[in-house]
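Every number here is computed from the coordinates shown, using simple stated rules; none is lab data. Every value quoted in this text rests on a predicted model; they were computed, and no experiment measured them. Cβ atoms are built from the backbone, for glycine too; each structure is taken alone.
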Structure 1
């Protein structure tokens, strides 16, 4: 949610790559890909609901997919943003957060409400595990996750900014 608050709902949920405003605020000062790291952490949570062999295939496949996406995005951003992005790449790690900030913050301000709507499924996922994991009943957890996913679809359908709605 922290990364989405700085990058923006529209950018995170657009299928096309974008290279408009350079974002070096919030989590993007500590690592270049906080959204991918968040996805990996959620995947680790999912994997406890799977048989070990399925979890292994799922996690390895997701890691390979995310690395391919990251490489593609880095090529795209390097081409669009040039030297500024190259310097950013050299100063900020890809997926493992740096403990100390390596550069000054850009003037991008977070939009927390939009980020909460955009990441409602991940928030619900975390809450399901926080509240229900102590029972370790996979069926209850799966039902809770499906409900959270449905809720996220409804919220996105009704709260998506008007300029992003299909005609």
Structure 2
């Protein structure tokens, strides 16, 4: 790595460190933005639920339907529920949910904050005495931190239920 590459890398690491320190400083300071936090929980959690749920259900069903014939060949059909459960809960559920949420929620937040910057709404918040970092960043990060595990659990449940349906529909 060249000298400018190291400098850019260290500047980026410093920026992330500064951002993280400011997040914790602002997040722990009183005057919490509960209204905005609940609104972000609704947007991040509830509005993402259909996409996460459909994807998880399809993945659970596909995993079951694709794995069953191979397990039947070896006489290990009884291992299907355990294999699907472990696969969904440990890997597929969290990974698929994270990918869906990173795309949907990340692009939504990026577009919203970019639009606010262009229309100078963030500057207006500073002038009116509102802390834009606390209002815009802290609430979104905390809402995502709270709602993503909930979405993962719902995705796991839906994937396992779809797997159950896949086994029972395929047997008939």
Structure 3
């Protein structure tokens, strides 16, 4: 019998070696994927509380300096008509997340409102919704004075209008 006509021992073991190499490579990559799954990605998130400077640095209206870095608008107003603090000048911190589907509204100073670009929800400067599909007003964050006199915004504590929380002492900072 001619050796080129049928399988040989050398060819058989060569193919077996290739098959085992492919199998072990597959096991290696599957194991590496399983180990990688145990260590998820960690994303950087800004701290949930931050100092925003002294109140005298803010003019009346909406300040957008912390919109991109902390997802907060600071609003200075002569009164808070939607709570029991009418006639008391102060500040509050509004969330920049639309209560409809979580888009980020834009402040339109000419129209004196926040307008969501995704579905058209409109919010007054106080955070109250008045147009579009947003089911409730924007949330407010805790705002107090730190020991050094600066404004301290704490996003760990949220205040919602529908739960009558906007009247809380720390939802509005008298200045």
### Task
Tell me which of 1, 2, 3 gives -20000 when you compute helix-only ellipticity at 222 nm (-39500 (n - 2.57) for each DSSP H run of 4 or more, over all residues; to 500).
1
### Query
So relative contact order in percent (Cα under 8 Å, 6 or more apart), computed for just one structure, reads 45; which one of 1, 2, 3 is that?
2
## Note on the structure
Matching 1.00 (FRET efficiency 1/(1 + (r/R0)^6) of positions 33 and 73 (r between Cβ atoms, R0 = 35 Å, to 0.05), computed) against labels 1, 2, 3 points to structure 1
### Summary
With Cα Rg over 2.2 N^0.38 Å computed for every candidate in 1, 2, 3, 1.89 is reproduced by structure 3
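Quick check: 6.3 is what I get for distance in nm of label points 7 Å out along Cα→Cβ at positions 25 and 137, calculated from one of 1, 2, 3. Which structure matches?
The correct label is 3.
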